[in-house]
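Structures for review follow.
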Structure I
Amino acid sequence: MNSSKTLISLLAASVLIAGLAACQKKEEVSGGPAETTGQKIDQAAAAAGQKIDEAAAKVSAEAEKAKADISQGAANMTDAAGKKVEEVGVKMQDSAKDSTSK
């Protein structure tokens, strides 16, 4: 659960950084070393945001697969338990017939 919160926080932060970087007008950039460094940081933040999005999608897909596997396993266990209960019921009926016929 903590990894989900961390992932969501990182995603939100990267979206915020990318959004702030997109707000800057092109005329404002004079091309100095600080601006160049800022642009590189913005690009790195956007790339990190994309990687986080990809990781979140992968985690979500894996979670859905695990959920489906668990659901199928529970259905299989329920079926097996139902068959055993039926077998016990048949044995009880057979025992009851045997004891009444003696």
Structure II
Amino acid sequence: MPKLIRLYIDSVLVGLALAVAFMAVLVVLDIAHLQRLVLGAEGGFLAAGMVVLFFGGLFSSVQFAVRVVLLDVAEDRAVEHRRRHGRGRSPRDRRDD
């Protein structure tokens, strides 16, 4: 499986887990009386599910974006390290001055 696809799947799973935990904290601590609304209303569980999906998408997309940027920064640092120490000369390592 390509590294980027694996990274995306991991980000989605972690984002959904964070969203479930976030919704559980909101319900358990009864923030804005959500406990009463989720457990007492007819469509409360549907609304909670929609909140979980929304926050899951939000958390996973932000996490994926940050991790992609960190991958690029790590590769740039590795290229600079190889360039500085004279190892691994390749077309990718050459600077376009």
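Details
- Source structure of the calculated read-out (Rg and Dmax of the Cα atoms in Å, 30.5, 105) within I, II: I.
- At a computed 2.9 (distance in nm of label points 7 Å out along Cα→Cβ at positions 33 and 57), which of I, II: II
- Structure from which -33000 was derived, helix-only ellipticity at 222 nm (-39500 (n - 2.57) for each DSSP H run of 4 or more, over all residues; to 500), options I, II: I
Each value in this text was obtained by applying a stated rule to the coordinates, not by laboratory testing. This one's a predicted model, so the numbers in the text were calculated from it and none came from an experiment. Cβ atoms are built from the backbone, for glycine too; each structure is taken alone.
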